[in-house]
Structure P
Amino acid sequence: MSAEQLIITLVIGLIAGWLAGKVVRGKGFGLVGDMIIGVVGALLGNYLFGLFRISLGGGIAASLIAAFVGAVILVWIIRLLKRR
């Protein structure tokens, strides 16, 4: 991953984390927490889509979808672990 791709992934992750925080019901993690989850979720989403060879095409919209899906999965996992 080049430096440019990393920066784009981070920015998209920030947006995806904010969106995931708004969409997923329940108590949020705060703006900063949602953004951190979004960045990690963006990396997770890109990894999972690549792992399963799912192609959303190119561009920012496809990256945002992958990041959003990754962030939602990450929020779900965190909430699952917090219950225990």
Structure Q
Amino acid sequence: MTPTERVEYLAELNPEALTADGFAEALIGYVEIFNRIIAAYDRSKCIKILMKRDGMSEEEAQEYFEFNVIGAYMGENTPAFLTRLDSV
């Protein structure tokens, strides 16, 4: 499934689910929580996208991501960002 197809599939499941602009390649699925479905992104893939796309160092990308992406709560349909325990 392409990134565009993943976004479209998510929209079919929950038309109000929000997505993170510029991170379609990091969309790995969805999370079901309290009878609603929200987008699920791989945090490490998001960091890599920022490093590659915007030329940031890993430290810059993590700081930007934490403040501007994770810190951008937009209601109950805000996406979730997964940190894999095997990468900690």
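Which one of P, Q has helix-only ellipticity at 222 nm (-39500 (n - 2.57) for each DSSP H run of 4 or more, over all residues; to 500), as calculated from the coordinates, equal to -10000? Mind dumping the intermediate values first?
Details: P: -28000; Q: -10000.
The read-out comes from structure Q.
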Name the one structure among P, Q that relative contact order in percent (Cα under 8 Å, 6 or more apart) of 30 was derived from. Q
When distance in nm of label points 7 Å out along Cα→Cβ at positions 5 and 37 is computed for each of P, Q, the largest belongs to: P
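Consider the structures P, Q: one of them gives -0.35, -0.62, -1.31 for log10 I(q)/I(0) by the Debye sum over Cα atoms at q = 0.12, 0.16, 0.25 Å⁻¹ as calculated from the coordinates. Say which.
Working: P: -0.31, -0.54, -1.15; Q: -0.35, -0.62, -1.31.
Label of the source structure: Q.
Can you tell which of P, Q yields 15.5 when mean count of other Cβ atoms within 10 Å over residues 29-36 is derived from it? Can you show the working numbers first?
Working: P: 15.5; Q: 11.5.
Only one of P, Q returns 15.5 for mean count of other Cβ atoms within 10 Å over residues 29-36, namely P.
The numbers here are math on the coordinates, done by the rules we state, and not lab data. Bear in mind that the values here come from a model prediction, so they are computed numbers and not experimental data. Cβ atoms are built from the backbone, for glycine too; each structure is taken alone.
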